[in-house]
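The structures come next, written out as structure tokens.
Read-outs throughout are calculated quantities, based only on the coordinates presented, and are distinct from any laboratory measurement. None of these values were measured; they are calculated from a predicted model.
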Structure I
Amino acid sequence: MPVIDCRGLACPEPVVVTKQALDELKEGEMIVIVDNASSCNNVERFAQSQGCPVEIKQEGQDFHLRIQKIQSEDKGKVAKPNEKTKRVVVYINSHLLGCGDEVLGSFLMKSFLKTLLDLDTKPSRLILVNSGVQLAAENSKALESLQSLSEKGVEIVCCGTCIDFYELKGKMKTGVVSNMYDIIQSMVEADRVIKP
């Protein structure tokens, strides 16, 4: 059984290395070792998105992910959203909307997110990077709208590196922590990407 050691690798390398190993593995199991919870979550989510069951064991500081690749003709269909549904991704890279006055920018962003709730067609995913991750943290004026969007099926994805940079670990109130590989892949696969 292949053992892939991703300890010491920065985001998104553990996911990239896991993808390469999964591509080479025709069928069977492999183990991926990472040394932090964020990498563990990212690799687990990626493997599951590929239709692979994952078992996790923590040994000290390390996480051992046993990933099972099952050869199946339907594997691709399981991993992807409904093909008939247009995949719209909203990419937000700031806690403000537009340039200029911060108070106005904050108000406009809150209004933008609240308006998304009123649309008949909602985005499939909302990506938060850079200071945009602050929108999903405690004390955010836009938090209620993001939580409502999440309850309505919009996947809220937050850049893990950005959460670390702004020292928001433990303060995030909605969304999942993700990585650059996952973010770029979802933008490439989207039918439309909106950047307010």
Structure II
Amino acid sequence: MKNRRAKIHRKTRETEIIVAIGLDSQEPAADVSTGIGFFDHMLTTFTLHGHFDLEVTANGDIHVDGHHTIEDLGITMGLALKDAIGDKKGINRYGSFFLPMDEALAFVALDFSGRPYFVFEVEDKIQLAPMVGTFDTQLLEEFFRALAYNAGITLHMRLLAGKNTHHIIEALFKAFAHALRIAVAIDPTVKGVPSTKGVL
């Protein structure tokens, strides 16, 4: 069994963030502290549904607002994912998942292509409430965009139904976790890198 792990420490004048992630956990565990309670809940949910290990310590200027902390956390998590996945030999590469949560229905599809791209079709039909706890919901898109571009992932996120903003965001995080778990899983029938190019 592989033990694909990475730890990234990123410091700016606005934030200092440490992310450690393990992709091959036998017993997923989360130790998360961002200073934003709802986001801690989302990252813990992501960990358990993706069957990952995740440690996050984020110290940022949340006395201003959460923007720098959430975006920089997306950057750092993306870099950690990219490092942990390594040369991508033997992985499924693609993952997708539909996830219902009460009235909400989310769909996520992703590709560890090495070509970052992000599509976020969430608020075209449904307006999110501006805040959930102390989390500014506008930052959801910022987080996943930063993660996708720094991990080198093509990431599509779509909301098909939903009214409750908490349910919507949680459904998206859970769907992302399941899709990512599928994509990074090792397929013993895959020899080398899953691309005709021979590199991703």
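To which of I, II does the computed value 20 (relative contact order in percent (Cα under 8 Å, 6 or more apart)) belong? Provide the component values of the computation, followed by the final result.
On the way: I: 20; II: 26.
Only one of I, II returns 20 for relative contact order in percent (Cα under 8 Å, 6 or more apart), namely I.
Which one of I, II has volume of the Cα convex hull per residue in Å³, as calculated from the coordinates, equal to 121?
Details: I: 121; II: 109.
Answer by label: I.
Given structures I, II, which gives the highest value for Kirkwood radius over Cα pairs in Å, for residues 23-86 alone? Walk me through the numbers on the way to the answer.
Numbers: I: 12.7; II: 12.3.
When Kirkwood radius over Cα pairs in Å, for residues 23-86 alone is computed for each of I, II, structure I gives the biggest number.
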